[in-house]
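**Q** Some structures are shown below for you to check.
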Structure I
Amino acid sequence: MQKLSDTALSIITLLHNINELITRSSDRKSAKEVLSAVRVYAKNKRFTMPEDKMDNFFSVLLDARPLTLTTILKDIAEDVVSFDKKNNKPQIKKNAV
């Protein structure tokens, strides 16, 4: 099984923290701030994020039920894993014959 990069792991951890802010603390303002910080972090690390899903999260943040927001965060996390696996494939060395 392939390991995720440190950047992907950090982003997934932050997405989990956002979910905890929403479901346990009902602190949507802080959740918005953390996702904005994730966006900046990913951009600085040159890590592609699903901008459309993040924009969707921001647009429904105040009115959506926690389960809806959890689903959006899960979709974002799945895209992070998918992107990381696609871009961090192990290099196969060819034998020089």
Structure II
Amino acid sequence: MSADKNTLDAVDLKSLSLPPSLPVAEVRVEDYTDSSGEPALRILVVLEEDADVENLKGDSVRALKSAIHDSLRNHGVSAFPYIFLAKPSELADVDGEG
């Protein structure tokens, strides 16, 4: 399912105030239904391949998730965002391409 324009605008990298310590390449979003049947969003934050994920700080990840959450609310999006982080190589492994 594709997300609506407000949702796409909210997660546009140009409109997000992300922590500089996280090298974000792109943000993907899709409509999602959570385990209780409620509408939600599945947001995938794709980090640069050379990102040192072993040393990611909790404060940076928390700031990233807060920035996304706040931007969604500011754009009138009320669906809960399930936010995941991955590098392109990790996605290739999941997709069977790696």
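Values quoted throughout were computed directly from the atomic coordinates according to the rules given, and no laboratory measurement underlies them. Just so you know, these numbers come straight off a predicted model, no measurement behind them. Cβ atoms are built from the backbone, for glycine too; each structure is taken alone.
**Q** Identify the structure, out of I, II, from whose coordinates helix-only ellipticity at 222 nm (-39500 (n - 2.57) for each DSSP H run of 4 or more, over all residues; to 500) was calculated to give -9500.
**A** It must be structure II, since only it matches.
**Q** Out of I, II, choose the structure whose coordinates give mean count of other Cβ atoms within 10 Å over residues 13-20 equal to 11.9 when calculated. Could you put the intermediate results ahead of the total?
**A** Numbers: I: 16.6; II: 11.9.
Going label by label, the one that fits is II.
**Q** Of the structures labelled I, II, one was used to calculate Cα Rg over 2.2 N^0.38 Å, giving 1.26. Name it.
**A** I
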